[in-house]
Structure 1
Amino acid sequence: IQHASKLKMVQHQGVGYERIDVKALAKAGVPLALCPAGTAEGVGEHTVLLILAVLKRLIAAHDSIVAGKWLMWQLRPSTRDLHGKTVGLIGFGRTGRAVARRLKGFGVRLIANDPYITLTYQERSEFGVTLVSQATLLREADIVSLHVPLTEETRHLIGRSALEQMKPSAVLINVSRGGVIDQDAVYEALRDRRIMAAGLDVFSPEPLPPEHPLARLDNVVLTPHIAAGTLDAFRTKMRFALGNIARVMGGGEPLERVPGT
């Protein structure tokens, strides 16, 4: 950065910027702009996909058919309904709200924890959500879904202590960043059936090593960090990013600028 004398801005194509040297950009007077456009919708859909895939034992059901087995009676007792469950969203920004909108039709009780927001009566009604403490959410939620950026505050947010507060029948969903969970602790909880299952789209490190024991569990659904990366999302992000670059080149201030840069 210090040698890029002509650098006017850095336009990130996502919202998680933990791998970008914000201090160096700030020192150089170069703004960092994020690109929230297109991300929330895909992540919201993928979150619901993971929840349903876990509850309905989708991977096991598919693999059994491919292997020439008909495990109808074996699988049925281990599947669950989403209807009537309590879903807890940790983080209620763009992606958390996208998930909430999609879950309204499933007949769930929706709770959320986010210390940085307040909701108006109209917003609470729109999303059908109640804000609660993190301890209450972990204790009451059947599905705990993570929608927070990776910061020093959120690193290993879900570790051994948090896992101990969750129901043995709970499902953990992570579509945010791998470092938000203590991956070793989550693996141990899944292995020992101290929580029921997990759906994970992000890992630490990435890519997840092929020999990692998470990949050998039968109570997980794993995807390779694809929630926000749909073709539709890419097109939306590129339109926003190119428009923002043109805005700055024309003398304007960048949209979605990271404070301090």
Structure 2
Amino acid sequence: MSGRRYLDDLIARFEALRANQLEPIQRAAQYCARVIAGGGLVHLFGTGHGSIPALEAFPRTGSFVGWHPIVEPGFSPHLRVGGEGGVHQFRFLQAAEGFGRALLEAQPIHPGDAFVICSHSGVNAVIVEVALLVQQRGLPVIAITSLEHSHHARPRHSGRRRLFEVADVVIDTGAPFGDAAVEVPGLEMRVGPVSTPLAVAALHALIAETAALLVAQGRPPLVLGHIDREGKAVPAELRSEYISAYLTRLWKR
């Protein structure tokens, strides 16, 4: 049963993530806790399906103020296939050196911030460009990527470097080369991509570890609870405080 094989494969990869990546997750959390405790932002960036973890991380139930998703519409091909903002434009943009610089100029990035960059392949030009540019500003870069895929893929940045070769901390998702994990008899290509759930899990593990460090420092983060938490609604004023604290951190530093 192919559905069962997909779930079995994904569970095995989650277990490998837990067994092998807690140390880099903890090191990355130390960067993030230091940034958030200091009033800074941890920026979250990815292109294509690598943008999904950033969208999943904040704002949402169980996350907290201090994370800033950077989601450029042209880098989200899952919204459209053809027409405006389609896959053809996306493929062009993610290979276009120089676009990363323009993207960063439009964002509220300050000294003392940090970056988490999600990319399964870790080889596209704009991903590596953004990592290099923010490092030039003195910001740490945390990569969530597949080392297996990156080692087998050709770098597409002019510097011939891949994301894992640039980042200060690398969290390896363990996703396979080519991403899809399940062979179905009669199909030439595998189905069942696993990179997105693995990257989302790695990022939420990082967020949870960061929360624990902040609490240990006596700086508990402002967490958004579910609107139906424990059978009672989260007070409207708390939700307003959550949004206000985020906007203040974003624009008034």
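Taken together, the values in this text are just the output of simple stated rules run on the coordinates, not laboratory data. Keep in mind that what you see is a predicted model, and the values were worked out from it rather than measured. Cβ atoms are built from the backbone, for glycine too; each structure is taken alone.
What the table below lists for this structure:
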| quantity | calculated |
| --- | --- |
| Comparison of 1, 2 - label where distance in nm of label points 7 Å out along Cα→Cβ at positions 23 and 215 is highest | 1 |
| Which of 1, 2 yields -14500 [helix-only ellipticity at 222 nm (-39500 (n - 2.57) for each DSSP H run of 4 or more, over all residues; to 500), calculated] | 2 |
| Value 16.4, 58, calculated as Rg and Dmax of the Cα atoms in Å, for residues 31-110 alone, assigned to which of 1, 2 | 1 |
